[in-house]
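The data blocks that follow each hold one structure.
Quick note: the coordinates plus some simple rules give every number you see, no bench work behind them. In this text, all values refer to a predicted model and were calculated from it rather than measured experimentally. Cβ atoms are built from the backbone, for glycine too; each structure is taken alone.
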Structure 1
Amino acid sequence: MILVTGGTGFIGQALTKNLVSLGYPVRLLINPSGKSPRIPRGIAVDVAISGIDDERNLRAAMKDVQIVFHLIGTEWKGIDAEYSTVDIPAAKTISAVAAQMGVERFFYLSHLGADKASAYPVLQAKALCEAAVIASGVPYTILETAPVYGKGDHFTESFARLVRKVPFAVPLPGSGETKIQPIWIDDLITCLLLCLDDSKSIHRTFQIGGMEILSIRECLELIMEQIQVKKGFLNIPPVWLRGLLIAMEQWFEKAPKIYFWSDYLAEDRITALDVLPREFSLIPTRMSRNLGYLTEAS
């Protein structure tokens, strides 16, 4: 049995569908809530209800579980992200219970640039989560990823909404030349599945990204080309842009939740271009070939 936490999110849904299609029995861990969870449609999964701090229910959820994919993260909430109350406690508790229950594999997704000494809360939180997973003693595999894109993502779709909404010019952090290495959701899922079948990936941390190193300006140009919107760019100092995004999320309920990106894009977030071919025998796809879903969403 495979347990997926965060299985109702963008990556979680894609992973769950792939696991079920390959014949794996999957159980989703759902946090108690008054809202209906976005359980992947059309596939058969078990569901376990438990809060992240409820060790008794977590142990029940992990009964007969050999593999855990821990995908819980709250950066998509923008200024309302809950790193200290959700992300870090969840990583500590769930990995500790997994170790107690004899789970054989524990997968965790982090970000390129994760660092306990980082000035950016999300990257600091990711590093603390990684440390908690490693300290738990559970056999782990950690993937530090570049921005992941695909239908339903919090990257390209959020920026596409921003491009459509802002008048005249799209704000860019600094010069807009910060380098990132976007990775297609299908390529990320393939990496996870290959790790699942490879015992040599146990107790390892991989840094993965796509086959292109692009500036955020180039990414936005690709997005605008796909959605057929032409606008200029407005270069704003990162500190000012951060304040602008905070104000947008506070004042406008439907504003794109992109505050996380003001921190992520403050520095280059890249890794070696040959990681996927070398470690996974996988040639990642180009970003420009996989943005059709943005037109569908419009």
Structure 2
Amino acid sequence: MKTVIANRADFFAPGCCPIALRTIRGDAAMQHPGDLTDIRHTHDFAELIFIMRGGGLHWIDGDVYPVAEGDVFLIQGNTEHYFQERHNLGMYNVMFDVSFLREHLHSLRSLPGFNAFFFFEPTYRRSHKFQSRLHIDPEQLFQATALLRQMETESAAASPGFDLMMLAKVLEIFVFLSREYSKEKNPKARSLFRLGEVISRLENEYLRHWTIADLSHIAAMAPSTLLPVFRKATGRSPIEYLMEVRLSKAAEKLLKTDDPISEVAAASGFPDSNYFARCFRRRYNCSPREYRR
């Protein structure tokens, strides 16, 4: 089967925030413009899938997973997927461009459930055979439905400010899912949650002198296991990730305060301001002083 590349114009309105909602009700084909539910496709934005009723078989990057009412999972950008089978399927698709949410990521990453669900579950989906997916019970599904219907109403009306409302609802949904994932009892999901907690601790306690032994204890993994697992999901080692957090905090302080650069460095985890300046230049291609100007 040939892979189709999804057209962003079919999902995101021009000049508007790149967040969109689509619904599938039943098994009829082509229920909205650009509907690729049954066609193997990929796209450069992320897609959050809520199974509201029924089920089917979902093909993701060569593996087939059964899905049913209450399942919620993320399709990251540049992932091939489609429904191989649908059985009275009711589904919401929330599509979003991750880059648009970048300024909110540090806050979201302070939630272990967010890191587990949005970073680690897609990375380990194949090896976990989809057993670490999020599954919510009817009561939580009802709550999710209420949020999604509010998004649906805003999207359909397109009243002034609807893009801000869509962003607010997406963030609310992210926090909701993060909290729900933190309640998962499945052992594989719990192992991902512990990895998510490593990221959260680095985000929230970036001034602490972390060691790999400290982080391995939080993750309940040997260092030799934690390091490749962490890099596979984030593209960085834990120490590199910590450095990125500290530099990001420093950049924020440079823009929001008039504090001397030496104080910004110390408040961001760099007691040596010269070392801070070198690290900052490597990351932002300019000095801290130039960045502030």
The value 1.1 for distance in nm of label points 7 Å out along Cα→Cβ at positions 68 and 140 was derived from one model only; which of 1, 2 is it?
1
From 1, 2, which structure was FRET efficiency 1/(1 + (r/R0)^6) of positions 172 and 196 (r between Cβ atoms, R0 = 25 Å, to 0.05) = 0.05 calculated on?
1
Value 0.85 of FRET efficiency 1/(1 + (r/R0)^6) of positions 52 and 164 (r between Cβ atoms, R0 = 35 Å, to 0.05) was derived from the coordinates of, among 1, 2, structure 2
Given that distance in nm of label points 7 Å out along Cα→Cβ at positions 60 and 76, derived from a single structure, equals 1.1, which label among 1, 2 identifies that structure?
2
Identity of the structure behind 2.8 (criterion: distance in nm of label points 7 Å out along Cα→Cβ at positions 4 and 212, calculated), options 1, 2
1
Determine which structure produced the value -1.24, -1.55 for log10 I(q)/I(0) by the Debye sum over Cα atoms at q = 0.15, 0.17 Å⁻¹, calculated from the coordinates; the candidates are 1, 2.
1
Which of 1, 2 yields -13500 [helix-only ellipticity at 222 nm (-39500 (n - 2.57) for each DSSP H run of 4 or more, over all residues; to 500), calculated]:
2
Can you rank 1, 2 by distance in nm of label points 7 Å out along Cα→Cβ at positions 132 and 252 and just name the one with the largest value?
1
